[in-house]
Structure P
Amino acid sequence: MLSYAKGSRAERELIDYFSGKNFCVIRAAGSGVNSLSPDILVFKRGIQIGIEAKAIEKENLNIGREQFDNLKRWEDISGINCYIGWRRNREPWVFIPLSVFKESPKSYGINWKNAQGIGKMLEELD
């Protein structure tokens, strides 16, 4: 499956989940094309979350420096907490705060085991 189609499907899965929990949900224009904002924004009475959705099977998740820096800048300016939502096939979503990613010269990364230990589960966000 093309990664864009897989990513779009993962985003729609999250949109459906949060909509079903009575959140207001916005999918960012250009999601999957540019890296200026998170893919999805969710709002509900005092809860505001930005989510960059990743459906990647690898053991390590690496976010390119430019995309990560844009997400961090967006979080700092908006005051809305951003998470990287990571899902692997047949595994539940894990939502990882930007602050726990490890910096390398070209990217920021985390491995699946650490993500599971540090990240939040989907139900913890609502």
Structure Q
Amino acid sequence: MTEFQIGDKVTAIYKTGKYIGEITDIRPQTYLVRVLAVAQHPMQGDLHNPKEAEVSFFHERRALAFREQTNVPKQMVKPFDGEMPEYKDSLREAVDHIKIELSATSTEWAERSLQSIYSLEKDYFK
């Protein structure tokens, strides 16, 4: 496993989203990562029952915000080699991508997820 240093640019998977950011602290089991871009928008719904619509609470899952910091398990962090996208542009691309994926799936979960994404989109891009 790669050992990172503070300031290194990385990709990090947090819950079901994937982000590009930088290491700001090193802890025994995790790296503290400051989010600079969104590579993949989080899936909607219950993390413990993925792609299920009939759950007690269908979560609307926001992407982590620009410069928000989060602890990511070390095994979920990989080196990032490329040009850093602008946060808003990367968020727009991630939202557009998940909308296309969800629109191609005709399940109740996909429908509910798409409604959540439309709601989030109104808030993200006011």
Comparison of P, Q - label where FRET efficiency 1/(1 + (r/R0)^6) of positions 8 and 72 (r between Cβ atoms, R0 = 25 Å, to 0.05) is highest:
Q
Upon calculation of log10 I(q)/I(0) by the Debye sum over Cα atoms at q = 0.13, 0.18, 0.23 Å⁻¹ from the atomic coordinates, which of the structures P, Q produces -0.55, -0.94, -1.25?
Q
Structure responsible for 26, with relative contact order in percent (Cα under 8 Å, 6 or more apart) calculated and labels P, Q on offer
Q
Tell me which structure, out of P, Q, gives 2.3 once distance in nm of label points 7 Å out along Cα→Cβ at positions 64 and 80 is calculated.
P
Of the structures P, Q, the one that 1.00 was derived from, the read-out being FRET efficiency 1/(1 + (r/R0)^6) of positions 24 and 48 (r between Cβ atoms, R0 = 25 Å, to 0.05):
P
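Read the figures in this text as sums done on the coordinates, not as results from a lab. Since the structure is predicted, the reported quantities are computational estimates derived from the model, not experimental observations. Cβ atoms are built from the backbone, for glycine too; each structure is taken alone.
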